[in-house]
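Okay, got some structures for you below.
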Structure I
Amino acid sequence: MSSASSSFVDFQNVWLAYNEELLAQEQFAVEDISLQVQQGDFIAIVGPSGCGKSTFMKLTTGLKMPSRGQIRIAGQLVTGPLKISGMAFQAPSLLPWRTTIDNVLLPLEIVEPYRSQFKTRRREFAEKARTLLKSVGLGGYEDKFPWQLSGGMQQRASICRALVHEPQMLLLDEPFGALDAFTREELWCALRDLHAAQKFNVILVTHDLRESVFLADTVYVMSRSPGRFVVRRHIDLPRPRDLEVTYTPAFTDIVHELRGHIGAIRQPVGQGSGLPQ
């Protein structure tokens, strides 16, 4: 692994308690998290419900500050909410009164430096949004309203909205969890292609082990609360990956291996020299 100083995402012994009272009682939501993610990498975080996966995302975006340790993103110490990231969640949360393209354009209306340029560059920004929508199969749906789109289409639009301002990092919190299996796999491929084309960093939180193995370069398994990483598994399946790989013994072996770690008994902090992998 490259040195931490060259990492795009760098967590150094990060602990988080949600308030001062819990900190005084040493009751942490996540504990002793250290990881380094290189530029352009795709990582996935898996683990049981309530283990701290979403807390990890809040720390990565600067929405929560660590109680102990420090976080650097793109070489800068995180001291507040980041502007270089985009986020998508399980619920697409599209504004029902706005068309698909106007929903996608929303970050450009509110995030600087785009906000101050939006009126004069609206046509250019709209063309960028149309290109992005077309790349995920939504060409021709730009002027439809959310209620005219299927759940999968809404989620595609949500991912486009998260990417339209060209963030360096895309954070995905269970983005496909509410979709049927076939639609979910279609979106895996759409995300795979976007990442291959643009090489932004991705941090994916998911309960779906198949999803994590298909998409990620590295999968981290979190323990039960208080969450900490108990396994780091590099996914050595060649890219580009198509859905056929999910039926191969190599793929299913990795999925079964990760499943065996979910809910594993945590070692006390300080034991061992690093994460199993």
Structure II
Amino acid sequence: MTAFVDFRNVWLAYNDELLAKGQFAVEDITLQVREGEFIAIVGPSGCGKSTFMKLATGLKMPSRGTVTIDGQPVTGPLKITGMAFQAPSLLPWRTTLDNVLLPLEIVEPYRSNFRARRAEYADKARRLLQSVGLGGYEDKFPWQLSGGMQQRASICRALIHEPKMLLLDEPFGALDAFTREELWCALRDLQAAQKFNVILVTHDLRESVFLADTVYVMSKSPGRMVVTRHIDLPRPRDLEITYTPAFTDIVHELRGHIGAIRQPVGKPGAVLPQ
């Protein structure tokens, strides 16, 4: 089966001077992600997690190796992706509905038809907001929403143009524990219904194990994928599973790998069996 995301021996130095010195942000990344798979990437700060995201969206081109997404070599920014970050970055002068509609105003083929089909697009946005518990908040402004509500709206905005892949960079890191878990479930349900690929960068190991099919652990900079952990917990997963021995064993296992990576002399990683 052809991989949806295919990294082959990918290295990235941020400029020619660093390349000449052999100073790479990430090195020798090879991984294949099947269509519809949810992967999470964890690792110490500065290890190259966000650099990996830039390579996966075409915002950065590899210095060596190749990146292929959906069967096509990546040669520039991709239109088939949606992105959400730790800061929701909603436009304060736009309502929740208008913030969610924003990509349809600027991304083709929707942009050309936006005025003629605005009512249809607005209905679609309302249904998406309803699915994450924001029904009734369409006309509220960002300052009238809690942090968790703003992040729900941000995820809806990232999904409104039906991307094949959603990239999430610490999307729940600034939220309290209860709100974070609510959003885990909202994301779980959206992904189960729409089957888009997800690449999640997170520092939260519980989050990665609860949401992902596969967790990758990156080494200290220059970042390498040193551990691949397939999460064989059954789906659909509910929050009760986070209190089970099987779940906590995986979290502790991953924590042990990251603890080893953070030591002055880390041990080489391993590929763990499914």
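A few notes on this one:
- Value 1.6, calculated as distance in nm of label points 7 Å out along Cα→Cβ at positions 9 and 225, assigned to which of I, II: II
- Structure (I, II) behind the derived value 1.6 of distance in nm of label points 7 Å out along Cα→Cβ at positions 65 and 257: II
- Computing Rg and Dmax of the Cα atoms in Å, for residues 25-144 alone across structures I, II gives 18.0, 56 for structure I.
A short reminder: the numbers here are calculations on the coordinates, not readings from a lab. The shown structure was predicted, so the numbers you read here are calculated from the model rather than taken from an experiment. Cβ atoms are built from the backbone, for glycine too; each structure is taken alone.
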